[in-house]
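Any read-out appearing in this document is the output of simple, stated calculations on the displayed coordinates, not a laboratory observation. The shown structure was predicted, so the numbers you read here are calculated from the model rather than taken from an experiment.
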Structure 1
Amino acid sequence: MNKVKVVRTALDYAADEAYKSLRTNLQFCGDDKKVIALTSCTQNEGKSNVAFHLGVSLAEAGKRILLVDADLRKSVLLGRVQVQEEVKGMTHYLSKQAKLSEVVCVTDIPNFHIVFAGPVPPNPAELLGGRYFKEFVQTMRDIYDYILIDTPPLGSVIDCAVVSECCDGVVLVIEAEAISYRFVQEVKRQLEKGNCPILGAVLNKVDISKEGYGKYGRYRKYGKYKRYGKYIRYE
């Protein structure tokens, strides 16, 4: 395996707590939810950043994590590491130009491994929908506690829907105040056409200085709620 050094951006307290909360929510989904795809509606909503920090948070909790960069069209994860030599990635493996052991990179964060995307191929959807990718995921299930798969925005290309066929759940990353409700619903419907459940959504890039965010005394402003027995439904 290759060894890489991760370039980490320090999180403030609120962001660190948010990722711990996301980590906890994912764990409460059940131990059968091991392979998780992350997608968004459009580019630059921060899904790769969320996938990366969620992976680190899970690894820090003692889980064995593999972060897979399946955004074969526009990868950004390689920019987060320092490498001494050429790193082979998913496209090398899926096109049989590299062995599995050559594409899994060990980071300097304990329990946190990464498979990078590799060079942009001419047929990304076909590679991700092929037999080799399914076999890759099945093999890694027996090694890692969680496999986080960073996929391209579903509002742009079909790759996430293809990848989700061998996943246990999908998390949708949505940039606050940037994506319309109608667009999110359209992407949600596309995800629902597959057999992979939507585990939830992450509202990203929230300005917590605005009214209704961040202050404990303002929690009442998140929305109205009705009580049904011991359960509370927010509206």
Structure 2
Amino acid sequence: MEEIKNPNIKQDYQIGEYLKCVQMPHNIKVKGGKIYAFFKRFFDIFCSLLALIILSPLMLIVGILVKITSKGPMIYKSKRVGKGGKIFWFYKFRSMYQDADARLEEYKEKNEVKGGIIFKMKDDPRITKFGHFIRKLSLDELPQLVNIIKGDLSIIGPRAAIPSEVEQYPSYAYDRLLVTQGLSGEWQTHGRSNTSFEEMIEMDLRYISKKRSFFYDIKLILLSVWVVITGKGAE
């Protein structure tokens, strides 16, 4: 694919398009074959459908409280980069005020993630009071179950980044797009807000090339539950 000349140029990507800065070939070999891929996809669909059925009353309550506690839509959707650089709609319960994206530039200098590509800020004033609560318990992530059923995400995989982040990636970081991105994964269970961008990429590439297996994914799912219970690394 053709590399964009200026990675800082913002582009209006259409859903289903592929990010032009993602290049081939890649430098690592993906662990896990066709049998693993089949069972992973079956597991993703089965567990996501079951979770949607069981958690639908909770999701309805959360959605109503999002609407009641602040102005704006119940669901926040944004464009994210999936496997191979494909752009898709990413769903979350809205945890920020509706003008949060427009106000991001005001706070970029307060970014606490080393490298500046990913933005994280403790006590971000753009987050609503109820938003802090659902983020702490990861309840804002529940609509991503729909993304999993659609095939945009897997239960376990690298964090799905926004196009402007991927445009700033060093070339080796594109390798994290060799697999389906995840609701949770190595970074989400081993650091989250407490790690740098470089550490996140290192975790993802190690998972993709060395650790990726059905039983290791189960381990990460169990660790994800523990992270949600303890709130470790959540912002």
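Some notes on this structure:
- Test item: helix-only ellipticity at 222 nm (-39500 (n - 2.57) for each DSSP H run of 4 or more, over all residues; to 500) calculated as -8500, pick one of 1, 2: 1
- Which of 1, 2 leads on volume of the Cα convex hull per residue in Å³, largest value: 1
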